[in-house]
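What follows is a set of structures to go through.
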Structure P
Amino acid sequence: MSGTFRTIAWEGDALLLLDQRVLPVVESTARLTDPVAVADAIRTMVVRGAPAIGVTAAFGLVLAVQAARKKGRPWRRAFDDAATLLVGTRPTAVNLFWAIERMRGTAAALPDDAAAALASLEREAIAIFDEDVAANRAMGTHGSKLLPARAGVLTHCNAGALATAGYGTALGVIRAAVAAGKEIHVYVDETRPFLQGARLTAWELMKDGIPCTLVTDSMAGAIIAAGKIDAAVVGADRVAGNGDVANKIGTYTVAVLCRTHKVPFYVAAPLSTIDPKLRSGKEIPIEERDSSEVTHLMGKRVAPYGVSVYNPAFDVTPARYVSAIVTEKGVLTAPLAGAIRKLFR
């Protein structure tokens, strides 16, 4: 929650999602009542952002059990089918798998009685939601201390309240810095091809009255070289055990530019985004999305018919380019592999 809008809301028998495909032109809410609709919303990016996807999937499992109970069917079969469906929606964001595994762990210990199971699973999904907001606020507190009293901050993609259960990871750091009285001006990378920066981050910041300037992705090097940027702050979809970071395509470019110009490059990510089982970023699966996201802009074709398109949704930034990873448990610094091992020990 940013204080001015809600990305995800639970009604007890339905999940409400702010439709991020049509922002900022239209503020529309999708009302979902079954796991198939939830899976489609994740796949088509009605909801996006690693933490938000995880929270959404948890409630999708609750809806599956709810539907089974209404129809008098065994709830475990419905739960397992929905879990399989949801796991297959997006491969990179580890929070999706983390949330589903957590719900599976809860389900394994429950009785066959559908009413009791439903109540327990609903409590667990709500806990995942609440814990995400609390983690984001804690990250904001820790990360805000890294920013100067007056700073130009570069962002890439959207890692705000829209990408989480509320408050945000990277934008949570910025929100907390502003709340602490720091003068922050945010330079927002547009983030082609889905324009999460132009459509979503700029919208969030303007909603909260935080000064911002929208720039194209290709301007990042110029504004960093011009001395306008004191730090870059981004989110993450998965962090490997050695500190390599998978985030929206173009993040690696920003990190390299920051290293070249001696500008700190910070990543804000909750523990649920860190995947210590992976030895490096080379093991992170990278989602490739439909070519129409590149050939079209807001529904209008901007590229020649028949052109070949490569559209990976994410890239991997090696740990050596990451100045620090901000988590709800504190700030991790180099050597990141050791810091992550210690955190999960």
Structure Q
Amino acid sequence: MPPTIGRPHPTAWEPLMATVAPVATPQPRESSGALTLAERRPGRGLWRDAWRRLRRNKMAMAGLVYLVLLAFVAVLAPAIAPQNPVTSDVRTAGNYRKAAWLDDANPLRTGDWTYPLGTDSIGRDVFSRLVFGTRVSLVVGFVPMFVILAIGVPLGLASGFAGGRIDNLLMRLTDVVYAFPSILFFIIMQISFKDTGFGKLLGGLILLFVTLSILNWTGIARLVRGDTLALKEKEYVEAARSNGASVGRIILRHILPNALGPIIVAGAFIVPGAIISEAVLSYLGIGVRPDVSVDTPFPTSWGQMILEGSKSWQAQSWMLIAPSAAIALITLAFTFLGDGLRDALDPRETR
């Protein structure tokens, strides 16, 4: 006879139940409302993580510190420069006083700490001119960068988001502008408008801003267009579009913030390019106009100093060495900072 299926005798389960741990009943949170350490710690955002990674890059931080130092030098140039950069010392005019630590048989050429880097052919202090030249180089670097971004970013966003005929038209325009030789265009613009009223504004700085900006926006436009083409297919953009968000809101709230990383990195590389272009044009004699007024804020540029030093480097080598080293250092600083920003703003970076 088969065994009857039924509830076993209670005593048969006692050994088995003794080995099973009792289930813990969840306890209510204490009335004090205390939070754990993980709950108290704020979440890190993209920019905070980027800054943390940038601080780990020693070369990038060195470049950033150097650029901040140059900014202070440019702002405080009248207090830092020991002499007026346009005032001549008639005693040393034509003698090329040497750097302060050098001696010469001619006492008018022997170095003096009143003129740390010596004087030029008409007795102007080289160090003071170098300090004031920082202003021109930083202004020439940053102002065209903002103009280039103001042109290239909107065109890239419009081209990438609209697509179709608008994208094709804007990109063909970009290709035409990109195909024109930059240095040839710079020379034509400077020579054509140099003696006009427009070319004389701020000693030629306004003309230089336009010259450096009118062609160089093409790279930014292409970069932003490529990012926009990728970002507009993301899920959060599709969700915003399905919720009835306008085109402007989608671009400004979803696409542009996510494309800021590459834009910032590109902007960091635009500045040294503009500084070098200004130096080349000034070396050719078609850059910023030298201002001889005593109270001028922009008496010279590093490119002009290189032009003057190239003619007198055998008599006064620091007229050429000082501005050349200044341009090289600021270019390296922006290059290191740009490389650091590129690594820091890369979301795939985990170091």
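Bear in mind that the values in this text are calculations on the coordinates, not laboratory data. Just so we're clear, the structure is a prediction, and the values are computed from it rather than from any experiment. Cβ atoms are built from the backbone, for glycine too; each structure is taken alone.
General observations
- Looking across P, Q, the calculation of helix-only ellipticity at 222 nm (-39500 (n - 2.57) for each DSSP H run of 4 or more, over all residues; to 500) that yields -18500 traces back to Q.
- Structure responsible for 13.3, with Kirkwood radius over Cα pairs in Å, for residues 64-143 alone calculated and labels P, Q on offer: Q
- Distance in nm of label points 7 Å out along Cα→Cβ at positions 216 and 232 - highest-scoring structure of P, Q: Q
- Comparing distance in nm of label points 7 Å out along Cα→Cβ at positions 72 and 280 across structures P, Q, the highest value is found for P.
- Structure responsible for 2.1, with distance in nm of label points 7 Å out along Cα→Cβ at positions 288 and 304 calculated and labels P, Q on offer: P
- For 131 (volume of the Cα convex hull per residue in Å³, calculated) the corresponding structure among P, Q: P
- For relative contact order in percent (Cα under 8 Å, 6 or more apart) computed as 22, the structure of P, Q it came from: Q
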